[in-house]
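These notes open a run of structures that come right after.
Where a number appears in this text, it was derived from the coordinates with a stated rule and is not lab data. Source: prediction; values computed, not measured. Cβ atoms are built from the backbone, for glycine too; each structure is taken alone.
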Structure 1
Amino acid sequence: MQFGIRELVLFLTVLLLPVVSYLMVFRPQSANIESAQTEIAHKQEMLSKLRAETARNDDLHLVNQQILERIDSMESMLPSNKEVDQIVRQVSGLAIEAGLTSPTLKSTKPLAAAQYREQPLEMSIEGSWSGFYAFLIKLEQMPRITRIVDMKIEDTTSDESEIKASFTLSIFFRNEVTS
């Protein structure tokens, strides 16, 4: 058999055909398959995360119900704006019960606090340490939401049993609109 140019070209064509088909067909197709597999894996991971979050919906619904119940119980502790005077009388009564002097009260302008209001009252009380302590405990045990800020305690006599306390008592209340 003779090898001529024609046979040599045919032989080289047969040898180069797999190399060219690898470079032109199989390698790009492999890259497409790998990118598709990566995308499928990513979507499966996102789907599993979505399933896990969806499974938590019932738990979140239960937690939201508990939070709403807590909010309702906190709101029940807030008096209406009509009841603030009663709370002030209760606080004054607590001070007298604890053996303190009748408190001097100075009401300031109510402050807006979210959906509710805050009524600051500047108070001054005189009495014994134990009476003041008993007053604070009874104030804390009230079923209403209050807070004390800017407290100043001074000694009024030399025997150190008498004090004068001045502070701001804030009472939180719902602002009911009268129609």
Structure 2
Amino acid sequence: MLRIRHQDTLRRLNFKHPATWAATWGGCGLMQPGPGTWGTIGAMPFGIIILMFGGIPALLFATIITFAIGIWASKHFEQMVREKDSGMIVIDEVVGVWIALIPAILTPASVITAFILFRFFDIIKPWPISWLDKKSFGASGGAWGVMLDDVLAGIFSAVIMIGLRYAGIF
């Protein structure tokens, strides 16, 4: 069933439209199984490089810009495939994991912890993340709902990362 649905969605995609590539983070969302994990993995090197060379302000700026692009791309992607919150849309994971990386220090343990915390909150979706995941906002259809649950998962992860730094773990 999943395989058939995945093939139907792929047939409806316009691979010449930039929203397809933005929403799937360069195609990471097309990878199976677990496109959200692939999207998060695909986002990590960019987040680390931005943090290394531009620091927290640059990563925060990139996150805000990517969020805006994500709203646009998610809306167009959903219209293209005629599905709400397609698993192929992973630009929301990009924004979420970058938020989790903001308080990280650039050590392997800190970066891996940010990744694991973000994936945990994105998959488990405790309240209010679960509420945002199901909510559609305004005229943009489900694009705000697609993006905001991962923003909140990233914030939850970042708060824990801050606590771990305060405790002297990182």
Structure 3
Amino acid sequence: MEIQYSKRLKLMHALCLAETAQNNDAQPNADLDDYDALVAADFLSCYVTFKAIQAAERSPSAERNENFDILSVYQAYALLAYAFFTRPLGAEDITPNFQTAQITIAKTLFAGLPEPELIEIIESGLHKFQLIADAEVEHWTEFRENLDKLTVAFIVAGTDDESPHGKEELFPLFGQLLSQLCEAFENV
């Protein structure tokens, strides 16, 4: 029996939440019915972005002072991940809310920043997201396809015992894609 995508997304959310909670001795809820697929997509978008930042050995705190615009690249990356995490939900009549997601993502990725900076990151990140989403140039098409495949592979790796890869093996790939995105916007 094939498991619904929304259940896989919720399961991945619960697993990643449990992984992060191990450091806090908190026990996440194991009942998938208590999870929301869109909240799971918000969380996973931030989760893979954090892991990508670590894998790429980037420093958002230093970049805040040296190249503030890169923070909006992280925001755009997380929004792209959110788009790819939520795209299969359409088959289950679940519609993502990008307006809410972009705020949730920014507040999660950039907790503690003052509101004017968050607003600037959200607006600039959305602009970058739209540029990438609408671009027909081959390298952007390839970038979108790669990130789409990677998000699917991440869900499969974490929720399918027969997956050829573990989710940890995918973090360097998320980091490579983030580095490509940062380089593209650093050269603009």
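Which of 1, 2, 3 yields 29 for relative contact order in percent (Cα under 8 Å, 6 or more apart), as computed?
3
Assign the value 132, 48, 27, calculated as Cα extents along the principal axes in Å, to the correct structure from 1, 2, 3.
Corresponding structure: 1.
If we compute distance in nm of label points 7 Å out along Cα→Cβ at positions 35 and 107 for structures 1, 2, 3, which one ends up with the highest value?
1
Using distance in nm of label points 7 Å out along Cα→Cβ at positions 11 and 147, single out the structure from 1, 2, 3 with the greatest value.
1
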